[in-house]
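Next up, some structures in structure tokens.
We did not get these values from a lab; they are worked out from the coordinates using the rules stated. All values reported here derive from a predicted model rather than from experimental measurement. Cβ atoms are built from the backbone, for glycine too; each structure is taken alone.
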Structure I
Amino acid sequence: MKINEKIEEAIFINRPNRFIANVNLNGEEKVVHVPNTGRCKEIFIKGTRVILRKFELGKRKTEYDLISAYKGVKLINIDSQMPNKIVFEALENKKIQKLNKYENIEKEKTFLSSRFDFRLYNNNEDIYYLEVKGVTLEEMSIAKFPDAPTLRGEKHVRELIKAKQDGFGAGIVFLIQIEDVKSFTPNKDMDEKFSRAILDAKSNNVDLFAYNCIVKEDEIMLKDEIQIYM
């Protein structure tokens, strides 16, 4: 997924709220939009190098989005809109082997009270519900989700289990917006209920996928499937 807008590097100052951050861009303090409402505390540290995506003036309140940040030498994409775009691109290009048999892809389809990111199907009405979770938290090359408690995330998992029990296909893709990670695990210390729901999903044969990404300042794309440890 190529980022076509102009890319600029800045220095992170602080984050007054979930939606904006202050950065130093070429010696000038700027207010920028943060397209991720997660905590990202281990990423947003004063002095961190960050990458901005520029938009035309007049179309919005802020001129830039803060889309990625360096954690040491690792570049982490934090744009919460990217995971769905990357997975959609991967589904179209048949890069997720277990899902290659599905010819049709629909976005944001509802089952029970959850709106899932994708509904896949064939003409024989073989239907598969797929949820995507973007992952930005990494510790010692292990990716973890979530970085904050998520009641909505738990509900999605529980209703995917129900979809599976009702005869549909169901799966979750943990899309890790970092390249250099070795494995993925649910973040039990942060959200025990979500982690327990993931265990229940596995025992009910809901598919669990974890993929890392090639992350560049102006591009991000699916890389390799990695091991999930429960």
Structure II
Amino acid sequence: MDELRRDYHDRIADLRIRTGRLVVAAADATEHVTGALLSRDVNAGRAVVAELDWAVKEPAAVEDEVLDLLALQAPIARDLRVVLASLFITQAAALCIGLARNLAGRVGSGEGVMTPALRELSAEIGAQTVELLRRDSGAWNVLDEGQARDVIQASQSSRLLQRRFLAQLLLLENVPVEAAVDLGMAARAYERLTDHAVEIAGRIVFAATGDTSQLNGAPVPD
């Protein structure tokens, strides 16, 4: 019986590790694609896509493991919360990876309207988005509720930068429309990355404490 329980807990631990790797991959991909966008390096953008080949199939494998654990082990209490959170965090990380791959395809396309102010904001937005995902990874590794709540709170700064970027974009005149639209779409991708980082943090809070109040990404009250 002890051996069976040890195997059960080892599987949950492995599930957390695999889920964490996807969050790290999302953070790394976001960092690399931001660098590619700012440097207009198309080859670097292609490299981001190639680096993520392994991550494309991993969410389905994690889902299979979650379903197997639920069906055969019937986890309860915190174990159940961790297993369920693993599934949702994996899905959110996969969406982040998909956004990074999409951004990689936009490298160089909005350069005609990238002013110094927009470039600076882009760098800040990228850095803050990466930081949110890395903090998610740290919180998930140790199931730290406080770190996860900090991510939700810190996301507000990233959202303000995104609004400033769009405001600057709307002030532009006599610029190629397609290039401006493309930059707007890139900004929207970073907004969605922030949304997913907050979703991951909310799932960590749930796994650690059972608190569901942050599952909708609501800011933590001061």
If FRET efficiency 1/(1 + (r/R0)^6) of positions 45 and 125 (r between Cβ atoms, R0 = 30 Å, to 0.05) is calculated from each of I, II, which structure is the one that comes out at 0.95? II
Looking just at mean count of other Cβ atoms within 10 Å over residues 13-20, which of the labels I, II belongs to the structure with the highest value? II
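Match the computed value 4.9 of distance in nm of label points 7 Å out along Cα→Cβ at positions 61 and 205 to one of the structures I, II, and report its label. Intermediate values should be presented prior to the final figure.
On the way: I: 4.9; II: 3.2.
For distance in nm of label points 7 Å out along Cα→Cβ at positions 61 and 205, the value 4.9 is produced by structure I.
For which of the structures I, II does the calculation of semi-axes √(5λ) of the Cα gyration tensor in Å return 36, 19, 12? Can you show the working numbers first?
On the way: I: 32, 19, 16; II: 36, 19, 12.
Label of the originating structure: II.
Thinking only about relative contact order in percent (Cα under 8 Å, 6 or more apart), which of I, II has the largest value? Write out the running numbers ahead of the final one.
Working: I: 16; II: 27.
Looking at the calculated values, the largest one is II.
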Compare mean count of other Cβ atoms within 10 Å over residues 5-12 across structures I, II and report the one with the greatest value. I
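When helix-only ellipticity at 222 nm (-39500 (n - 2.57) for each DSSP H run of 4 or more, over all residues; to 500) is computed for each of I, II, which one produces -5000?
Answer for the origin of the read-out: I.
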